Structure 1
Amino acid sequence: MDIFGQLGINTTAAFQFVFFSIALLFLSKVVFAPYAHALEERQRRTKGGEDLALEYQNKSVELQTEYETKLRALNGEIKTIVDSAKSQANKEYETLIANVRTDSEKLVQENRSKISTAVQTAAADLKSQTTAVAVAITTKLLK
């Protein structure tokens with residue numbers, strides 16, 4: 001004990017050591033342990049949150065690729081439907097145009113035949129009237 005005296009350590013240091021030990025034990029049980037537990041819980045939740053965020057991000061990428069795939073398939077179906085509708089409309093257009101052309105050609109032929117018959121009848125009328133006109137002209141000239 002003489003060594004402690006020479007170092008300047010007396011009973012007061014022992015009391016301080018005992019009080020320090022008691023305070024350390026009390027603080028570690030009351031303050032530090034709950035704080036460490038709360039810190040571990042926070043890290044666990046944060047780590048879980050990070051994992052969850054990463055999982056959601058991966059799932060969103062998967063859903064986006066699935067969406068793009070379905071969108072491409074739907075666009076293909078829409079294109080097929082539109083192309084078939086266009087081809088059907090073109091066929092109907094062609095048949096309508098062909099019908100209209102044949103009808104117009106019939107009308108043109110009918111009108112040509114009517115015109116030719118009208119011209120022939122007019123020519124026949126003129127031929128029949130030429131003698132009467134010639135007689136009328138000569139009688140006027142001779143009088």
Structure 2
Amino acid sequence: MPADAANSYAGDVSPDEAWALLEGDPKAVLVDVRTVAEWNFVGTPDLRPLGKQALLVEWQGFPSAGPRPDFVATVERHFGDNGVPKDAPVLLLCRSGARSRSAAIALTAAGFGRAFNIDNGFEGPLDPEGHRGGVDGWKARGLPWAQG
């Protein structure tokens with residue numbers, strides 16, 4: 001984590017730690033901030049074993065280079081509509097952990113007290129052959145996911 005971001009969000013958690021938080025806290029929410037194309041073609045976390053569902057909210061749409069201006073409002077609306085307090089754990093996930101860190105910082109600035117970045121994201125870093133999904137991240141850790 002960059003030194004200047006040290007106090008700007010709750011911190012990084014591993015995919016396994018994220019699963020444990022989701023499992024142990026009924027109010028914990030996972031927000032997948034990847035794009036619609038990533039959700040459709042790469043897959044999404046499957047929280048059905050926990051009786052939950054991931055909230056899918058793009059941090060930035062394709063081909064936009066910046067964050068969506070309605071990202072925070074969309075997450076706030078979900079929390080309000082479902083009676084989830086802003087101090088509930090919010091676990092943010094992207095492909096590798098960069099966009100979700102930015103989203104965690106934005107939610108913290110908006111008053112979410114426990115916005116965590118899931119380190120290594122859904123697919124993790126590149127392997128020696130330049131592919132994702134086998135070295136680390138949600139999929140490589142064997143956590144539930146679904147495609148399509």
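To which of 1, 2 does the computed value 6.6 (distance in nm of label points 7 Å out along Cα→Cβ at positions 23 and 71) belong? Please report the intermediate quantities before stating the final value.
Working: 1: 6.6; 2: 2.9.
Answer for the origin of the read-out: 1.
Which structure, out of 1, 2, was distance in nm of label points 7 Å out along Cα→Cβ at positions 39 and 63 derived from, given a value of 3.7?
Comparing all candidates, it corresponds to 1.
Suppose you compute FRET efficiency 1/(1 + (r/R0)^6) of positions 15 and 87 (r between Cβ atoms, R0 = 35 Å, to 0.05) for every structure in 1, 2: which one lands on 0.00? Provide the component values of the computation, followed by the final result.
Numbers: 1: 0.00; 2: 0.95.
It traces back to 1.
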Output 27.6 (mean projected area of the Cα convex hull in nm², calculated) maps, among 1, 2, to structure 1
Answer label among 1, 2 for the case where distance in nm of label points 7 Å out along Cα→Cβ at positions 79 and 111, calculated from the coordinates, equals 0.8: 2
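For distance in nm of label points 7 Å out along Cα→Cβ at positions 55 and 95, which of the structures 1, 2 scores highest? Present the calculation step by step, with values, prior to reporting the outcome.
Working: 1: 6.0; 2: 2.4.
Across 1, 2, distance in nm of label points 7 Å out along Cα→Cβ at positions 55 and 95 peaks for 1.
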With distance in nm of label points 7 Å out along Cα→Cβ at positions 103 and 119 derived from the coordinates and found to be 2.8, which of 1, 2 does the value describe? 1
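For which of the structures 1, 2 does the calculation of distance in nm of label points 7 Å out along Cα→Cβ at positions 47 and 135 return 2.8? Each step should come with its number before you reach the end.
Numbers: 1: 13.4; 2: 2.8.
Computing distance in nm of label points 7 Å out along Cα→Cβ at positions 47 and 135 on every structure in 1, 2 gives 2.8 only for 2.
Which of 1, 2 yields -34500 for helix-only ellipticity at 222 nm (-39500 (n - 2.57) for each DSSP H run of 4 or more, over all residues; to 500), as computed?
Values: 1: -34500; 2: -8000.
Label of the source structure: 1.
All of the numbers you see were taken from the coordinates with simple rules; none came from a lab. Bear in mind that the values here come from a model prediction, so they are computed numbers and not experimental data. Cβ atoms are built from the backbone, for glycine too; each structure is taken alone.
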